[in-house]
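Below you'll find a set of structures to go through.
Taken together, the values in this text are just the output of simple stated rules run on the coordinates, not laboratory data. Nothing here was measured: the structure is a model prediction, and the numbers come from that model. Cβ atoms are built from the backbone, for glycine too; each structure is taken alone.
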Structure P
Amino acid sequence: MSERRTGAVAIGNFDGVHLGHRAVLERTRARAAEAGGRSAVLTFDPHPSAVLHPDRPAELLTTREERIARIHATGVDDVHVLTFDRALARLEPEAFVTGILWPRLRPRWVVVGTNFTFGRGARGRAADLARMGERLGFGVEVVEPVVVDGGPVSSSRIRERVRIADMPGARRLMGAPYTMGGTVVARTGRGRTLGVPTANLVPPEGKCLPPEGVYAVWVRLPDGRRAMGAADLGRRPTFEQEGELLLEVHVLDGAHDLYGKALEVEFVRYVRPDRAFPGEGELAAAMREDVATVRAVLSADASGSP
């Protein structure tokens, strides 16, 4: 009986599954096809920064579930999530390869990016991986960075775009919109009394968030349709001194009874900052103006058509 081996494995964190990551995944699929085997990703959770730098962990573009879904959407067959803890962080580079990568996946090819490191203290480099591969029986391909807007695409660059509400810039680097998903929760229902009902989402813990404010968004509804939406990320300053941070989404054309259902919100453009209004009348008027602005923005968004 022949030894069962994985055709090709990509290794990395893949936060955001951006254009650079997609180039790595595309080569992984190609190498797997050449080898006549399955394509796979070996990734980590939690993000290594949460273990190595707990005082300043990276704010993530994608949750674990979002990341896995986006990787699968590229056509990769299998996603293996390795728990990143202190024990894994202490493994020397060779121990990681001979003790985890090789016995678990038996790859014919391993595909990584140019900034790939592995093992204790990030001592291992692609060249070290290639030397180990020669001994164990797998090849290594290093994929060059994808350059967009004058520099290599990276998760850190995308986080910078998100933090300043440059949603078009983030989308150019990711190759897809920045998104936030979750289950709609019940809150005060004040939006409905103002004539602008909202579906409320609690931002995932550890998510890289844009500034508080109003955004033009596309909303992926439970039935799969995409609808125009006006979203406010904020704490309701008109009514509360320091309220709970929520993403309040108004679906422009119906579909307002969404409690308990899952939504995905695609951020298209920043509209205005969140602010307190003198009263409900002024807030309602501003919300109606926001809806008109959002409708115009999304009507002009060529990539946003369902």
Structure Q
Amino acid sequence: MSTDQPQVVIVTPVYEDVEASTKLFAELARETRGRAFVVAVDDGSVRQPLGPGGLESAGLPGVVLKLKRNVGHQRAIAIGLSYVNEQLPYACPTVVMDSDGEDLPSCIPVLLRDLDRCEIDVVVAERKNRVETFRFKVFYVLYKRLFRWMTGRAIGFGNFMALKPAAVDRLAAMQETSIHVAASVLASKLRVAAHSLDRGPRYAGTSKMNFVGLALHGFKALMVFAEDVLVRAGIACALIAGLSVVAAATAVILKVVGFATPGWFSVALGILLLVFLQTGALALMTLMLTGVVRSGTVTTALGYRDFVGEILPSAGAGPQP
């Protein structure tokens, strides 16, 4: 490591994308004037394993954490944050960003400028302009509304964010970070500020995330708030069960006063009884699952060392633990 303390630590996951990550390192070197320390997490790449060559050609200090297997970009980011929190004693901010070029290095100073405010712990990038397919845009709008309904919170940002050291320490201690980074920021109770930024074009290749993968990634955010989702689902089931009881009582009254047509009463009462039994059972199940989730919560931090197979420092990065 050079004698000068870096101005920022960059954590970025890389999976089978050496060309794009090499361009990212060059851009980071230009934007930060070589004052960034990069923690590149090679997420179990087989065809294009990442080495320190890209960092060295860009003149950036840093390390490549080569994972033993592919764990997904969210857990790869969590591993990178855990490494930064444990091994890098720098009192400088950490920026999390993707390595494909869609998170623009030129936007880093904007995030860091907002992070200077003492009342802010995390600055996240909300997307101002998106170049996506119509299907993705529709899914994204529906997903954000579903997330708000099920959790009571709004989410409109991804992995691109800047964090103070205390925020890195907190996220590294949260098991939820390995499930969904953005949702974990919301769950962490940290003070968050958002900044609208444009999304850049990919440096090379195409995205390896298909529509099913995107849907799974979105639903993982709900897993972070499993208790809230279960409670809200239980309340909804209880309300529907209550409405079915009211409707059944109304059907009985109509039958008594003679307004029910032949056969109507028995069909309506049977359907309402089934609705009541099913929603009532679901309400009890969600209540029980909420207790299971709460009692089974793991409080230990992510054991990132179990996933790291090799640590490759770039030239000038100094000895690594």
Structure R
Amino acid sequence: MAMKNMVARARQVFDIEAAAVKGLKDRVGGHFVKAVELMQKTKGRVVVSGMGKTGIIAQKFSATLASTGTPSLFLHTAEAIHGDLGRVTAQDLVVIISNSGGGEEMKQLLPLLKKIGTRIIALTGNSQSLLARYSDVVLDVSVKKEACPLGLAPTASTTATLAMTDALAVCLLECKEFKAEDFAFFHPGGALGKRLLLKVEDIMRTGKRNPIVGQEKKVSEVLLEITESRAGSATVVDKKGRLVGIFTDGDLRRHLETDKDLTGRRIKEVMTRDPRVVTKGMLAAEAMHVLQEKKIDEVPVVDQRMRPVGLLDVQDLLRAGLV
């Protein structure tokens, strides 16, 4: 195939598949709403079944449901009649994806599902099929033609089915008032999960790694504590243990340029007063924004009484994968 013909063919594929998806819009109505309601009200799991190319779409739909708060599992249509039907209970809702809606597997599977007592939603290209007749709700995902020039390989039909399942999943999560925090709960290992779940208290430095000094201490003593803790600053407190300042590497460099007697001075004379702080219950992502906004590397972590309970360093955020 010449390059010119290849480009034209690719664009034709896009047009065919786009038209297949666009054609679904007029079919979304009462049946679609009922399908979402059934999924929302089911007391068990949403079992999604398919085989071949539609089986792959079914797996993706099941995974999307599970990650957005709806318990779900994938059931291969052929394997179901060879033992895996035992996964299904009367409390479950079964979604079957099949373009033809027929075949030997359907003839055996559908009566058994009815015997179990589960309700069935069909996504099919044949609204007069055996699957459609056995189903409580039928969603028409038929297409005028496949993008495959032979009309054999599922192309436009699988794209349309994928779009329909995405529409179902999105409407369902909105009905359930599923929030970003809920999504993060099911994705704790991902970047979003860390941003919405990880708190300052989970990664802050405490104990010996968090140097806290009285404001009457000499700079030389404070520098020793900072070195021993391998930190970049020390939090300064008053006699009641409340934060009054911070002494950082930056403070040290600034005063060294003009004060030859710096190491003998009291830390209260050279510290930065009323520094920016964060609380331990704050999301680590919010604390990261504070560091970035103020262009600082460390920030004290305080409780409600302004008593230091930890120290957060930009390196801690780096290790946590937030930067």
statement: Calculated from one of P, Q, R, distance in nm of label points 7 Å out along Cα→Cβ at positions 82 and 274 reads 3.8, and the structure in question is P
- prompt: Of structures P, Q, R, which gives 18.0 when mean projected area of the Cα convex hull in nm² is computed from the coordinates?
  reply: P
- prompt: So helix-only ellipticity at 222 nm (-39500 (n - 2.57) for each DSSP H run of 4 or more, over all residues; to 500), computed for just one structure, reads -9000; which one of P, Q, R is that?
  reply: P
